[in-house]
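Nothing in this text is a laboratory measurement; each read-out follows from the coordinates by a stated rule. If you're wondering where the values come from, they're calculated on a predicted model, not measured in any experiment. Cβ atoms are built from the backbone, for glycine too; each structure is taken alone.
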Structure P
Amino acid sequence: MGGFFGCVSRKDAVPQVFYGTDYHSHLGTHRGGIAVWNNQIGLQREIHNIENSPFRTKFEHVFERMKGSSGIGCISDFDPQPLLIRSRFGSYAICFIGVINNYQQLVDEYLSTGHGHFDAMTGGGVNSAELLSVLINSKDNFVEGIKYAQERIEGTASILILKENGNIIAARDKVGRLPVVIGKSEDGYCVSFEAFAYQKLGYDNERELGPGEIVEISTDEITTLAKAGDKMRVCAFLWSYYGFPTSTYEGVSVEMMRYRNGAIMAENDKINGIAEDVDYVGGVPDSGTSHAIGYANKSGKPFARAFIKYTPTWARSFIPSEQKDRNKVAKMKQIPVHDLIQDKNLLFVDDSIVRGTQIEKTVDFLYENGAKSVHMRSACPPIMYSCKFLNFSRSTNQMELIARRVIMELEGEEGFNHIEEYSDGNTERGKKLREFMSKKLSLTSLDFQTLDGVIKAIGIDPCKLCTYCWNGKE
């Protein structure tokens, strides 16, 4: 994923950009960067590796090294950003969030002209932000260039450009899969992925950009450069998984959506007479917790934290690049509360089940600590397709998805012609998938939220939601 933040201010913008960017740290773990503009120095930039330490620890001296009245910052799960670019449009800094799936094709096309080159990274790769700038620079102005780039890219790109006059151009991806919101204060404007990031800095909500909308932001005004389009496909996983609990997207609170989502799952279990003997309901921390609270409130079963994640040194288990290392860190982080596990019937809600690796380790851990039974609920439907728009699941091969692997074991490749049935827990194939996966993971019972349940919990027009990873529909 990744996140970004920018501001144009009548005061020093560096503290705003620093804290605003830091508030996006839940969205990425690879690189962090800041670029600022000063009317005497011009553009300045710093980028650091944040794989093993938080953003703020790598940029704590930025206040001494950088000065400027406008700036942009980025948390990236991929390439270092922002980049400084010099072009016929002048010099500018650029960062984006999203993914370019046809990256190699676009690189090869550009190099085949024989008139250009890229700055190669270690291993010979090309920075995706530089590729994006090449596409933008191929047109006559920023607006036409951004539109062209977004049309050519297979994937998603929401973009921030810091111009050499200190203004910021902000462009939301063409179908609005990711949010871009603008805040206002007496000193200027800011633009952000997360609204709470600027609310904590004294900005008030100004407005959200629509899909494909492009604006230019100065200290005094927001100028629309390209109007929003009609088609929206905002990612439903914003609410289910990677959105911060205090966030609000398209007017819908993440925390409240998760409470509603959990309540819907509890209603389904009550109707089906499942997991009636549960002693405690808990969430797989951290993003499963809110869904679990909603389940517990609706079911009348007490909510409890049967184990706690030890996070002072490893904030997230997926920080290490190797899966075996992530598994080890995840296990080390789980600290049991024995009184809440020993001889207890437990039900846990997880935000999603992608590969199944982490959930298997968690279930083993609970039984090792004396659990009598473990029920599991996924707060979203079975993930059947690797995300090709945001790459949130990090699955490069669809057979990495546990639901796909189970279908292959049950029916072979023929099963992939019946994915809709496997997703639906009321069909024979759907029941078999859940029963087989439950045994595979040593669970007493396993079920998934329905697609209709997720959509109901979000509460916006289904036509405006991207649910590709669940049903393969774009």
Structure Q
Amino acid sequence: MGNKLITDGSADNAHTRGIASFVSGLTYDAIPQEVRERVKLLVLDSLGCGVYGSIKQHSRILLNTLRRIDASKDCCIWGSTHRLSAAHAALVNGSLVQGFELDDTHFFATTHVGCATVPPVMAIAETQPPMNGSTFIKAAVAGYEIGPRVGICMGNEHLAQGWHAPATVAVFSAAAAAAAALGLSEEKTVHALGIAGTQSSGLMASQYGSMVKRMNAGRAAQSGLYSALLASEGYTGIVNVFESEYGGFCATFSRSQDRFKLAELTSGLGTNYETMRDSLKFYSCAASNHTSLDAIRLMQQKRAFSAIDVEKIVVHGAKLTLDHVGFKYRGTGMTEAQMNLPFCVATLLLEGDVFVDQFTDESIIDPMRMALADKIEVRPDAGISAMGPKFRQYVRVEVHLRDGTIMEEAVHTARGRESNFAPAADVVEKFKKLSVRVLSKDKVDGIVNTVLELEKLKDVRDLARMLANDKNT
């Protein structure tokens, strides 16, 4: 069908309906075994990011604000002793997963998936039981499949125009996952997608120091939950939400009739699994920074050097990398620090890692770190930009040392990417490193065992109970 757009709400909606058909018809048995195993690791990673995110100041502000207006006790807020309504739990838990730049990233879609997918499914499991583990896996796969396809359809221009994809395209992950969890028909899933699309929103300017970047994904999770619940009761949405020429998602969010690829929405759907192309983070910062950090590590393995040895560093990358993470660091807040490439490289040189302990209220305004960040320049490379979206995070890093030595390393694929996916043991280790700061060791071990054998779980509420805080932190 290509980029054929339509104006009549009753006209052809082949791609919207194709997605709805996949989601409504998806069964646990139809999902390849390798996809089931991968999605369990992705879910575990999201839960770990969410549990850790619960102890951050911005998370507590959000939770405490909602507690003052919501006395419901339906759903657990991960890593806390508190409970809220399903909708507010999806909002908070989604925000927690995105709470410290540790959650998964789908490189090809330029979005995060778990933050919008796992919370609405968990909310449904707690409020409309019993949901078994196999149903949870099915619903999660629906979310991990659909949101990324929307991101791929929209392309890198979506980010370049200032949209924050975990808030815009990921709303379709949330809607698809919730629709699958509820067992909606194809027709009702069409409407769930149509309701989700009109709620889509989120601005990339939130990366420059604001807390609200964390909440963008939570709003997507909440909106997707609303969409499926409303559709289940007969509420209708835009039936051609992707195809409509005027006011449809693709035309509106691309500000065009042709800067997107509708065919990507359903290409290979049910055969080629985008779940397998999702990536995990092992640095607590924007994914666009990871290849540069890996390049520094590789050079240090060849010749040891530290911050004191560095005269300057030049990172050559795509224009979008410069726009996304290569801006001048100002020290305005935690979000800016984790997004900013020069600051993260400076952090690695000074502390040897870029994980959660490296980001504190003091470190993000540390004069030494800020001065070092000023020595790190990000330059757009026309040749790398011309290589296309698949090479968006490709970098060539030059390190100029004080003794006159110039070292260079190019990295295309960061550790944790889909083609360099981490072993299960590494995913479990990351989960434990994060969660043990909040939950008891027994609960942490119990969550790992439960998620890795999720298909055997009879009632997902048992998993939800494990996510509640028992250490009163």
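Listed values, structure above:
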item: Label whose coordinates, when helix-only ellipticity at 222 nm (-39500 (n - 2.57) for each DSSP H run of 4 or more, over all residues; to 500) is calculated, return -15000 (choices P, Q); result: Q
item: For 12 (relative contact order in percent (Cα under 8 Å, 6 or more apart), calculated) the corresponding structure among P, Q; result: P
item: Label whose coordinates, when FRET efficiency 1/(1 + (r/R0)^6) of positions 185 and 209 (r between Cβ atoms, R0 = 30 Å, to 0.05) is calculated, return 0.95 (choices P, Q); result: P
item: When distance in nm of label points 7 Å out along Cα→Cβ at positions 65 and 457 is computed for each of P, Q, the largest belongs to; result: P
item: For 3.0 (distance in nm of label points 7 Å out along Cα→Cβ at positions 41 and 337, calculated) the corresponding structure among P, Q; result: Q
item: Read-out Cα extents along the principal axes in Å, computed value 69, 45, 41, structure in P, Q; result: P
